[in-house]
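The data blocks that follow each hold one structure.
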Structure 1
């Protein structure tokens, strides 16, 4: 009888007794972009610092105090650097549209405190196309803000996730003028989407060129009100929840490049000693035996196959005991590893962050089971790979799935 399993998608999301399945497996098969065939030299990783906790296990911050706006109808934003985008694994993050913690330097500019017409006694103007918004800003002696200018003004000098706060305050949707960013700009991301002068660059087979829009309608889910939230729409569109605000000063040329499709799976060189340090830095995994080792290839791969009824893998599927660097969608890299920790085996997935740092995505521990475990992948299947100690055997195999909500879940069949 198979040994008990402990499954921890994004750490401690579900507990699995023997032969019990874990729900929440999402869809996600795609053959876009490269064919994903593994080849060439392995990617050499050199992890830096502690592994970040999964977003699901972090305590949500309270809203805190909101910045107070001054009386002037324009706000001067000083020249300087800020971190655009969001951290891989953040709740609500769309890796296709939001860059991964991208440091940007902008020149100084000024931005209207309120949405156009920048008059607190009048309602914001909505229902115009981007070209019309551009004309109206020019007539007012300004210009339509770029999206990075908008994001910097929203995040403020402290770089908060929401305008003026670490968390979303639903009251801002009802009273946008009461919510100021750290720089004192009002209503950013509160109740209306906003045109920007920037474009979203195209991505092959996925995203056409479009206009970059920031902010969110008042009824949007909380995560859409983040300063980093970004959507792509037709520049000729108009809507009653789509307004704009104007900036002044020389426009900043900095822009957000769109990510490209990468090879779906690449084998990785990661010393077991470094993996042990990564696992030890995660509180929920620190109890694993520190004697971490990988399974052998091809011997242990053959053991996994021989235990299954078919004795072979399906067409176009490769099996490995090597760690894999996985690109399920543009802008996202996931490190998937399988190994043995003393008397236990495991499959762990990490979000890869800039600077070769990592964040827990999902874990699956096979208690009192020494394996071996192999990872099975098909370069034409973008959003899912398999793991098995007995190939395609119920209770002895499962999937690592990249869901439609950009979360990673490891499940058991």
Structure 2
């Protein structure tokens, strides 16, 4: 399967995007490559991405997907820039724009950046500098401009902030520079060929065709995990983990937090998880019983959960199966309700975020559910894999809107009786 991330650079009506085996996706943003449909042996063609209005696709996300055996091609836009940056790790770059980035001829993000229509169609509202640069080169070849005049126009166009670089702005710069002849010539060329000078489109089409021909997608050597498997990456991958269970698509992280908070026996689940990690470590060191490893660490009589603060990998099926072993269908339905309550709070209260929920409210919720005295709060949180009371409060804030909603509903029902 070939997964093409594209937006303003190519129209959705391009025939090459309708080829069998091509899956067309919107511009890539942070988390896009965690898509479970992207599997080892597939090819990703990265053309367009978001980077101003939303978090951009991280480099380590690209390294991670290549580490799973996915071929990565970059071209035309943000794909060309990322390919130039990650070529040493096996990402394949194609096209004139990639070559210009790789050689250092160009280096700014604004060379390929365009303003995008907010209607979901991802149409370009502005001109990228690489296309204007190419248009000036074509004008020199046609004898419309000499090199000095073209260089002066390019500097003036570069000074225009990329979301303002509309065709009207281009014409205004030309008038200011006394180059209305160039503006008229470019208008005439585009009336005859609406894709005239569109270097980004040409590179993008060539990249998709290369993927279809498999000419550039053969480099699928896995990237070593130390390059990309950091604490930040683990946080991103955990946040992106989803699974369809009982007909509902649920966040695995939400399901885990629900169990950590509400399962009375989760202390045993976490102890079993630490034992498994100790006997089957991922770093290549020999496996040991947890009590032996604890003695070696000089725990000083502390329980293992107070000494070892493991980072959970929610993309590991065995880990998820172990930690969610006690989860019931009713639990999963509750997770869905709590997620809906949180989403409703965000929609209905402008500016709402979980950070706005008071710590003391969440702390009271946890003390109430865990039925533990205040002095044992940190120990209880640690035993449930939440490290300490302060971390438990931050993790559980996402549950507060749903918990309060259910509490109010229960109290109203009792009052009605």
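Ranked on Kirkwood radius over Cα pairs in Å, which label among 1, 2 comes first with the largest value?
Top value of Kirkwood radius over Cα pairs in Å, among 1, 2, belongs to structure 2.
Taking -2500 as the value of helix-only ellipticity at 222 nm (-39500 (n - 2.57) for each DSSP H run of 4 or more, over all residues; to 500) derived from one of the structures shown (1, 2), identify that structure.
Of the structures listed, the value fits 1.
Give the label, chosen from 1, 2, of the structure having the highest value of mean count of other Cβ atoms within 10 Å over residues 182-189.
The maximum falls on structure 1.
Same structure, new question: Out of 1, 2, choose the structure whose coordinates give Cα extents along the principal axes in Å, for residues 174-349 alone equal to 83, 46, 38 when calculated.
Among 1, 2, the structure yielding 83, 46, 38 for Cα extents along the principal axes in Å, for residues 174-349 alone is 2.
If distance in nm of label points 7 Å out along Cα→Cβ at positions 198 and 230 is computed to be 0.5, which of 1, 2 is the source?
1
Which of the displayed structures (1, 2) returns the greatest value of relative contact order in percent (Cα under 8 Å, 6 or more apart) on calculation?
1
Only the coordinates and a few stated rules stand behind these numbers; no lab work does. Just so it is clear, the model here is predicted, and its values are computed rather than measured. Cβ atoms are built from the backbone, for glycine too; each structure is taken alone.
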